[in-house]
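Have a look at these structures, which come just after this line.
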Structure P
């Protein structure tokens, strides 16, 4: 039994069919965690969809209505880069509910892990880069509205810059955003995060960790958040089709472990989402995400 809860719903799958985004990975991660005995049935919680009220805490009424009513323009669908469907809307509303629940679990247990979410390219008024809504922003705003937190930190380790995160929280001193990403990659325009760590192409494990960890330590010491939302990207992996960094699976797991350890040693709860991941073999993406849960378990047990 895990010392924290995993959040998952079978309908997280975006039902994209043949697509570079392997939306079946959410199901495969849950299955692998059970198959390996890392998690049992009682470790899983199933989220309810986020309410429209919660969605409106981070998104404009016009964008929420377009998604619910299927009235996106052709250019908005092109920017989204995934086909619009009712299954897509259902999946992202559930993912946002899942990240809210992960945040609530983190505040109670120290960790909470959503096996979906991490849709960090979504802006308040549009979606892009496979991201229709910004589940982490929705969750943070909900926790703030509930009075559960005042300040939050977002640590984004996807290979792509968290442009939606930076834009949504750009004028909010209560949110600290840190993005470590490949500079010469999507998106072309990168609005400033609180801290941006721009990496050159083909950076490997050691240089990556030597860049990330001092910045993270400074941020935690100076900002002192009430909760850390971790966007755990699988796509810095050396064999990712949409990435250009050269991290190994071992290096990615060490990244996760060190982020979790730095936060939990300071008493900061961690809510995790699993983002990115476009390896040629979907099994590699699944393994990287499973390792994130293993890293969280290791840290939780070591500090118990």
Structure Q
């Protein structure tokens, strides 16, 4: 049951990050948006988000009732939906995901409005995950600070992960279809993401410090290497540092090199290193989400006696 909960949480983190990040990416990268399968991606994010949310609801209901998963009934589900903040967040998320999936139908006629609605509903759906984690462990002003930091952290991570998925899709386009026009779109998209990417990193660092202070605290630093929670947190931070290094390499070396290769018509050489870098950065991001899903099921260090 414990590993099922971690797996569902991981699936939700990844799916809802894409639910926000992909349409948001398409909003500011309009040239690149024409090369992405947006309708299918948005509909899939909505569908799988609903399915994973249902799985999470059944898993939590079984845990709260002390029953096997197959014995959960309507009474158990209603107890969670009506008696817990998680239930309210679940209902809001489900409604947002329905809106998200429906918005894909309006993409051909009103793309900007549809992408705006999809981004907003994806943001709402992703933000609700804060009510399934440590962000609700505190009360009063500290509680609101913790919850706000959690939500901002989730949204910034979703924008980054969504952008990586889109950029990787653009970069792995088969060579026979990746002509110079395609590569110019990729270059301008990478170059244009620099400002947004810097803002995302700043939000992640600031909210990460707030969460670290509230979940670990200065006194808990010595417990980081000797507790499972601390070990996972350190692994997550190490992967985040790798992502920062890869993002800096993309911005300051590989993106300018891409422009130079386009000018000399060296199309295969322009893509090879960029593909590898984006694939590694995306893989690191996915593993970070897996660590976050696991961390959310563990007792934070400040609660350890």
Structure R
């Protein structure tokens, strides 16, 4: 049964409050402030640079997806809409940024909403693939004894990553399910349903195009570069805080923190993201105060730049 929006908001804010309380139950705010003493501005600046590089790769990945619909599309044409959508997701509930990217910039992009929806689906699958791969690799190279991840758990990650690859390279496997959903909607509302079926067909056509030739290979490579850059954000931030004793744990924090954003929470993933970062960094050899300071720093590095850049772009457009 679907949950109404007010109940979803209540659940999200409740979970956020719970995880924030769990963090500050373990450590005092004064200790967190002291953990920032001696922070290295050079490493933090490098983390900010890595963030910008990563988003540059994400923009190019999205442009590559849209080229079939608009071969003359430029990188700068995609940069503003993508950053604006991330900014909206950071401050508005219900993934409003995805809705914004789907409908608000089609004239500028020279495409349709159905094509954009297909690219969003491909983005999600590629990002989920990267999360599984990075977590499996991190667990292989970082000492995670006592972290609670078994060999079976690592094998499950590899299997999940393989499943993502199958969906990415063989999108026709999900076509019957998508079309069945569109036909069901057509029975409920013929006008809306027929439009939806048309958009589904366009989406499947776009995703199928992405699997042709070397396009999907390029998309995977751009995804690897984007996530390597984001991993460097985590690592450089750990290197910039002298209180962090085990900076290599940041490579495990990257996929775990990303998966934590799937838990309902407020816009910007306040609380849920931070709590699991704290848990990972603490379990892998860092003090509670240092891990809390680290989580706040990483969250700021990931939240502030896209929110400012995307917000300025959005406000500068009618």
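Throughout, read-outs are computed from the coordinates displayed, never taken from laboratory work. Being a predicted model, the structure only gives us computed values, none of them experimental. Cβ atoms are built from the backbone, for glycine too; each structure is taken alone.
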Identify the structure, out of P, Q, R, from whose coordinates relative contact order in percent (Cα under 8 Å, 6 or more apart) was calculated to give 19. P
Can you say which of P, Q, R returns 20.4, 67 when Rg and Dmax of the Cα atoms in Å is computed? Q
Distance in nm of label points 7 Å out along Cα→Cβ at positions 162 and 242 - highest-scoring structure of P, Q, R: R
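Quick one: semi-axes √(5λ) of the Cα gyration tensor in Å, for residues 10-105 alone came out at 32, 12, 10 when computed from one of P, Q, R, so which one is it? Numbers along the way, then the final one.
Values: P: 27, 18, 9; Q: 32, 12, 10; R: 35, 22, 8.
The correct label is Q.
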Work out which structure the value 1.8 belongs to, where distance in nm of label points 7 Å out along Cα→Cβ at positions 66 and 186 was derived from one of P, Q, R. P
